[in-house]
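Next up: some structures, all given as structure tokens.
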Structure 1
Amino acid sequence: MLSTTTSKFMDGYNYYMEGFNTINNTVLLSEGRYFYNHESGVGTSLPQTMAGSFEVDLAINDVIRYTNLVTGVVNNFTATTAGVKTFSRVYLPNLSQGNKVEYLAGGSAVRWTGYFEPQCEPKYTPVTIDFINRYGSWARIFFQKAKTRNISVQADNYKVNPSALPYVPTSEGQVKEFNKNGKETIKLNTGWVNDLYGEYIEELLLSEKVMLYDPEKLYNNQAKYTPVNVQSKSLLKQKGINKKVINYELTFKFAFDLINNVV
């Protein structure tokens, strides 16, 4: 007798001390408190203002509940079909005030809670980092504060003979460069965050798929998502009780050469 089995697989990982294949999360995002950029004058469909999304493996009658952090207004979304569904981290009417999100198994048992709070950054232009987290799903971190860009250039060289004799020493050089190209890096700061951000940044450092969106960097007169690699290879996890205020600074290397050499 023939039968069909349908399974779900995510490109995630679990930690050594958790044992073998222990990750079985319904919500593919770590519980905790997250910050997102919110600017009232910028369109809510742009990556620098969107709070991001998360995925949930829902059964029929499971509920995703949004509670406004200021007014307490509740909005419920009940699953009518089973499967992996994508939800916004912030219900659009709550964007300026933030919300608590809960996953209720069967519509009653709270199994997961996340808090999403807006931050307005009037001085700097925030950079959005999207990455594949430990659950194999997309996650988002905003880097709200100062950023610096750096370019490093490399080239091969060779020595040339003078084009005419006797030569004039000041008219031409003896060493020529060729095969020049460059790499660009960007150093970003999260701004003031909470103790839990050490865990979120750890997932970012361990991710093999990272995308960056900087509204100030234009390609063909348009800002675009660009692939990057995390150049920072170590992380000092900070605690508010020790540091009072917590900021994480990371360096990212753009995953392509400055000069197009694709043939």
Structure 2
Amino acid sequence: MALTLDLAKSAERLRLSLDKAGVAPAVKAEIVFDLDVSGSFEHEHEEGTTSTLVERLVPYGMVLDPDGAIDVFTFSDGERSAHRVGTVTPATAANYVLDNVVDRVPGWKGGTTYSYVLERNLQHLGWLQRPEGLGGLISRFFGAGRTAPPADQKRSIVIFVTDGENDPSDEARTIRVLEDSEARGDNVYFLFVGACEHSVDFRFLQDIARRFRNTGCVIIRDLDAWVQKSDDEIGAELLGPELVAWLKS
């Protein structure tokens, strides 16, 4: 039976859960969603499972994001695959991945590297300056080698969903991106979600979740079943004690 969602009621239940956890209504954080578009995740995208996942996350944007929307990024392997798709709201949530991502984004059906999209997130959120290449706007006015004006720094939660381990060649770079973010004191919490029914153990995701205080890790073995769970069940898995403490800090 198809899942019928009432996003307004889901947002009300999320607000109630946050109230019970002691997170005041005034507490806000930009919500960013990173979606792996590597080849191994193609089936879940094309059958609509990840579109339903987006819908289940939209209430978090409605309740926590100052704009009531979620910024969506996609990634596979390499810098060119790290791509901002746009924003998703209750009005655009249905079939979002099918309509905006499948066979439309850079790196579609590529490999898997984590660091570049995390770097792109931090640039978008104002915690990391984004260099302008030769011919970019800043280069044209001020010469090559300058950086773009920094965006406003936004307190943020990045929900990062992947179905596979990071390419080993990118592990050190991912650690460096997270270390530099921690050293700067970026006000960002990274929630890494490993979603795969196969034998992937997500060792690297679990390692970085243990290593950094502003990172969490959730492992989902059956994404089709997970997106059918109740609002409270999903909230219990995503809103762990560490993230709740971060929201209250």
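Each reported figure results from applying straightforward, stated rules to the coordinates on display, with no laboratory input. Note that the coordinates shown come from a computational prediction; the quantities given were computed from them, not determined experimentally. Cβ atoms are built from the backbone, for glycine too; each structure is taken alone.
Out of 1, 2, which has the highest value for mean count of other Cβ atoms within 10 Å over residues 159-166?
2
Of the structures 1, 2, report the one carrying the highest value of Rg/Rh (Cα atoms, Kirkwood Rh).
Going through 1, 2 one by one, Rg/Rh (Cα atoms, Kirkwood Rh) peaks for structure 1.
Given that FRET efficiency 1/(1 + (r/R0)^6) of positions 31 and 111 (r between Cβ atoms, R0 = 30 Å, to 0.05), derived from a single structure, equals 1.00, which label among 1, 2 identifies that structure?
The correct label is 1.
Given 0.35 as the derived value for FRET efficiency 1/(1 + (r/R0)^6) of positions 15 and 151 (r between Cβ atoms, R0 = 25 Å, to 0.05), which of the supplied structures 1, 2 does it correspond to?
Of the options listed, only 2 reproduces it.
Quick check on the output: -1500 is helix-only ellipticity at 222 nm (-39500 (n - 2.57) for each DSSP H run of 4 or more, over all residues; to 500), derived from one of 1, 2. Which one produced it?
Value -1500 for helix-only ellipticity at 222 nm (-39500 (n - 2.57) for each DSSP H run of 4 or more, over all residues; to 500) corresponds to 1 out of 1, 2.
Out of 1, 2, which one gives 19, 31, 34, 15, 1 for P(r) over Cα pairs in 10 Å bins from 0, in percent, for residues 127-182 alone as computed from the coordinates?
The correct label is 2.
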